Structures are given as structure tokens and as C-alpha cells.
Structure I
Amino acid sequence: MINKKNKSLIIIIPARLNSTRLSRKLIRKISGIPMILRVAKSASKTKLGDVIVATDSKQIQNLCSKEKVDSIMTPTGIKSGTDRVHYAYNKLDKKYDLILNLQGDLPIFNKEVLEKTVSLFNDKKTEIGSAVCDLNINEFEDKNIVKAKVLFEKNDEGFAVDFCRVIKNQDSFYHHIGLYIYTHDSLKKFIELKQSQNELKRNLEQMRAMDNNMKIKLVKVKEIPPSVDTYQDLKKIRLLFRKNK
């Protein structure tokens, strides 16, 4: 693991209100609490670094303000979550060694997932860090689940070869988990790149990095943090929280 005394970390959660597949999903409530607040509070509980929500919505900012969650307003027309993270980061007075882009639709995740992803930066070749877990056969053609092709080296770590939404067979593909960690330099490098054809065609911003030979290192973890992409996902998460209560 990276020595936290030597590496400072900021967790930025991009929070666009008008999501495509599930309208206004980040303010939909899970056991009475809006999803974006669940994600932000879960991130704060890890105590790995500071947490801030980067949003284009006054409604989301007001929710954050009421619960004492730090937030920054960003323009509506920003083209990707990482672009929104970069915009927010540049507004901060303090600078950090590592910047974690955490998706706002992951209401449940373990601290270990974040820790293991941070530890990828012990390898100086890592420009972007992320995580994967095993892929189920019934997920192969589910376009809502992003697949990462990885060549693992050791300690369940390896560099990404490709990302896509639909596959026909396993072939070294894994379930990609929606978090990315950058250094200040790698985030700046990514943002300055033009959107690639593969990024636009697949609707996967990580393809901008892949198409420009940026090294994305991935760590394999055991558990899948459930993401909320559809109304069915939301129903499952709500049921899970009710059961746990």
C-alpha cells in the first residue's frame, strides 16, 4: 500500500444531474437518502482523503450543503466525468498527489477497493489506476457493464489492453469498476487530449487514454461494488438496503 503520510489524495465525485439511462438518478433516494450523498459519505468514511462533489446542479449542491458535504459547481456542457473532475480540481486551493474520480452511482463499496487501486501507483509506469473483478457469463452482452481486457502480471495487477461493452467470450475480459485514479500530471495530460473515435463510438472515456498510449493499470478485487445504471438496478439496491436494515 502507498504510505498515506507521503501521498495526499482527493476523492472527487462527478455528479451530472441529467443522466441518460436513468433520469436524475443521483438524487433518487435509497432508504431515504439521495444516492449522491450515500456515495460521498461512504467515501468520507474511508478516511483515505478529502471528498468533494463536482456537480452542474444547484439541487445537488443544496443537498450537499445541507449535509455538510463539500461541493463545487461546474458547467453543464462538460463532455465527460473526468473533464468535470479536472475542472473542479483546478478550482481547489490545495493540490494533491493523487486524484480519485469516483462515480456517483456506486452507493456501496469497500475501502479495500480504493486502497488497492491507490497502491497501483507504487509502479512508476502507472499513469491511471482502476479496478476490475470477475465477469459473469450473463454480463457478456449487457451494455451497461463495461468490460476491461487485462494482461495480469503479478499480485492481481496488470495493464489494460482494451475496454468495450459487449463481448462473445471471456478472453481475458473482466468487469470494470467505475473508479479512476490519476496523478496531477496524468489528469492534465488526459484532459488535453482530443476525444478519440473509440471514445465517442463506445461511449467510454477511458478509450481516449488507450488510443493515446496512456498506461491504465488495473487491480483485480473480489467484490463488485454494485452500480446503478437502470431503474432495475435502483430497485435492487433499495431492496438490499431494506434487507440490511
Structure II
Amino acid sequence: MKTAFVTGSSRGIGRAIAIRLAQDGYKVLVHGAGNIAKAEETKSIIEQNGGSAELIISDLTDLDKTRELCEKVKEIDVLVLNASLQYRTPWQEITPDACYEQLNCNFVSSMMLIQAVANNMKKNGWGRIVTIGSVQEAKPHPDMLVYSASKAAQTNMMQSLSLQLAKDGITVNNVAPGVIYTDRNVEALSDPEYAKKVTDSIPVGFYGEPEDCAGIVSLLCSDEGRYITGQNIFVDGGKSVQ
């Protein structure tokens, strides 16, 4: 049984991906940071559906914790880098500490985890790495400068590594969600005026669900996805091409 590690899988998109990969036959390492109960809930859902899961708790804003995490996951087969930190702040008010926290979680920890797992994937001649980006790579939110920049940096890293790892049987791709209805944005979208403004900006006219992202990740992590690498795939209802 191959093992998949999904960062930030205690809720939202990460949870949907973890559940889907478990259904695909992977043992899933479920990751959480602050809300351990939510991570345990994801693990329980997987097990209740007949899947195999293990819980890992680590704060990706703390690079010492990330180093410890790297030792625990270096023999996995699939790495899905979903965890991210997002602060809404006018750009003039961004503090260095807030910048570093987001960059550590959204980019530096991603790089460290890829460094940690690549050797085992090379040895096996098979591996799947999927970064989870954002439509903000193409349409940056004015109050999320660091978040959108970190996601763009992660995708650039993905493209570089896809070329370097292709000969080793390792595919590297990015999935960039648009507006996905999760607990992260439920409060903002509860404002009818704001919600209408958001849906009006989406060509298909509605929000996505976490499961809309899980399907493409499932393909990229499968043998059927072996010929797809270096791609940035938007799951955004057409928002990125407006």
C-alpha cells in the first residue's frame, strides 16, 4: 500500500483530498496544526469508510517543527502540499512577522518537505507531488499580497522541479482552486452583497466545493496521471481567464 501525506488535511480542501486518496487505496497521513480535534475527525471519517489513516500534528510556520516533520514523512509516495496561511491586510500594514509566517507555511515548508521526500521517490522510480495554489496567482486579492505572492512562488518552484524530477518517475503539478466554499470563507460569504459580487465574478456563476479539487488531485496522484507534469491546473469555474 502506497502512502500519501496531505498537509492541512484537518478541514476544507485538504480534508476532501485526504478522504479521496484514502478511497483510492492510499494510506493517508492526516496533518493538522492548531485544531487537533478536526484532524482527528478527518482520520475518523477515513477509517469509518474502510480506509487507513495516521495523524500527524505539526506547525508549518515553525521551521524547526517542519524539520522534525520531514524526518517522519521522508518515505512517503505521494505528497500533497495543501496547508496555507492567509492574512487579509492592506499592503502598507503588512508586518515582517506576518510575512514570514505566511512564507514559512506556504513556501519554505513546501520546499523542505519536497527535499525530504524526493530521495525515496527517486529510489522507487515513482512519486507524485501536488502543490495546492490559488486563483490568486492569476487574480491577486489586494489585501492578500503575501499569500498570493507565496502561491505564485510555490508554482514557480513546482515547474522547476517538474523538469528536474521527471526522469526519476516523479510528477510535480499544481492545482489552483478558485472560490471554494470552506470554513475559511464562510463568514465573508455570509454577507449577501459580497457573496453576489463574488459569484458575479465567476463565469460558471457558483462557488466550488472541496470535492471539486479532490478529483483532479486524485488523477494527478494515480498511474493514469503519469504523463501530466509541470502543469498549473486551475479549478476555479473560469475565474482565472476572465
Next on the checklist: Given -0.56, -0.62, -0.68, -0.90 as the derived value for log10 I(q)/I(0) by the Debye sum over Cα atoms at q = 0.17, 0.18, 0.19, 0.23 Å⁻¹, for residues 178-225 alone, which of the supplied structures I, II does it correspond to?
Outcome noted: I
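Quick check: 0.7 is what I get for distance in nm of label points 7 Å out along Cα→Cβ at positions 34 and 66, calculated from one of I, II. Which structure matches? Present the calculation step by step, with values, prior to reporting the outcome.
Working: I: 0.7; II: 1.9.
Traced to structure I.
A value of 1.4 was derived for distance in nm of label points 7 Å out along Cα→Cβ at positions 146 and 186; which structure in I, II was it taken from? Walk me through the numbers before you get to the answer.
Working: I: 1.4; II: 2.6.
The read-out was computed on structure I.
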Checklist outcome for this item: Value -13500 of helix-only ellipticity at 222 nm (-39500 (n - 2.57) for each DSSP H run of 4 or more, over all residues; to 500) was derived from the coordinates of, among I, II, structure II
Checklist outcome for this item: If distance in nm of label points 7 Å out along Cα→Cβ at positions 58 and 122 is calculated for I, II, the one returning 2.0 is structure II
Checklist outcome for this item: Re mean count of other Cβ atoms within 10 Å over residues 50-57: value 22.8 computed from one entry in I, II; matching entry is structure I
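Bear in mind these aren't lab numbers, they're just calculated from the coordinates by the rules spelled out. Quick caveat, the model's predicted, so the values are computed rather than measured. Cβ atoms are built from the backbone, for glycine too; each structure is taken alone.
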